[in-house]
Structure I
Amino acid sequence: MGQPFVVQLPNRPGELSHLARALCARGVNIVQIQQSTAGEMACALIYTDCCDDDTIDVLNSMGYKFVTGSSVTVEIEDTPCALGDATDRLTRAGVNIKSCCVIGRHNGLAEWSLCVDNEELAREVLGVPAVLAD
């Protein structure tokens, strides 16, 4: 899976379709996507199968504002304050969280995917082992 893209979109009918079709035209497959809206703006967290350069080209050609990052998956207690505690530790270390979502829950733990600006430091702060390349 490629790097995560956090894309700012206008909140209007068909905008996500327009983006998805533009990525399709470049042969970029969306592996995972999450979108939300607030007022006149929408925000989409998009992971593609590869082709980060192609994704960047499409987003730039369409005039969308976006940020990229690295994804860190962490398991934390599934309690009311656990996310706040983990994100406070990242904040104190200077790590910026660009997006986050719960991807699973089991045995009293919540599995979070965090898109961050400094993967290595986030892993160190959260005690998450580095991912080794195949």
Structure II
Amino acid sequence: MHVLFVDDDTMNRRVVRDMLEIAGVKMDEAADGPSGLALIESADYALILMDLRMPGMDGLTAIKHIRERNDAKAALPILVVTADTSLDIRERCIANGADDLLQKPVAMNSLYEAMAMTIANRAQAKAS
């Protein structure tokens, strides 16, 4: 499996990369929304992990750009990974095109479960 993690925090990317390597998952990383969007152009991903708060382009804006594409990549599963604890954050993310949300700090088992569920739900929705 090949995933993309877009997060401006180097340590967050390192921690998630280490967790994914244990499971044999290959991870590309981007430090901001525009860099993440550029990587989507050049690779095929099974899932995108997206932070919300980044300089320049926030995660919700990046998600909107992905969903507005006119190709199959518009339907990529997107799991928001955020420290935002707003009461309505999950609803806002889903309303803006995310599939689900995972709160930071991320635990390994929670990450694996959320990734699997996000991919499965997107595949089921596509089949319906």
message: As an exercise: helix-only ellipticity at 222 nm (-39500 (n - 2.57) for each DSSP H run of 4 or more, over all residues; to 500), calculated from one structure in I, II, equals -14000. Which structure is it?
response: II
- line: Across I, II, distance in nm of label points 7 Å out along Cα→Cβ at positions 41 and 81 reaches its greatest value in structure I
- request: Work out the source of 1.6 here, i.e. which of I, II gives that when distance in nm of label points 7 Å out along Cα→Cβ at positions 97 and 113 is computed.
  value: I
field: Which of I, II yields 14.4 [Kirkwood radius over Cα pairs in Å, calculated]
entry: II
- request: Taking 2.3 as the value of distance in nm of label points 7 Å out along Cα→Cβ at positions 17 and 49 derived from one of the structures shown (I, II), identify that structure.
  value: I
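Read the figures in this text as sums done on the coordinates, not as results from a lab. All values reported here derive from a predicted model rather than from experimental measurement. Cβ atoms are built from the backbone, for glycine too; each structure is taken alone.
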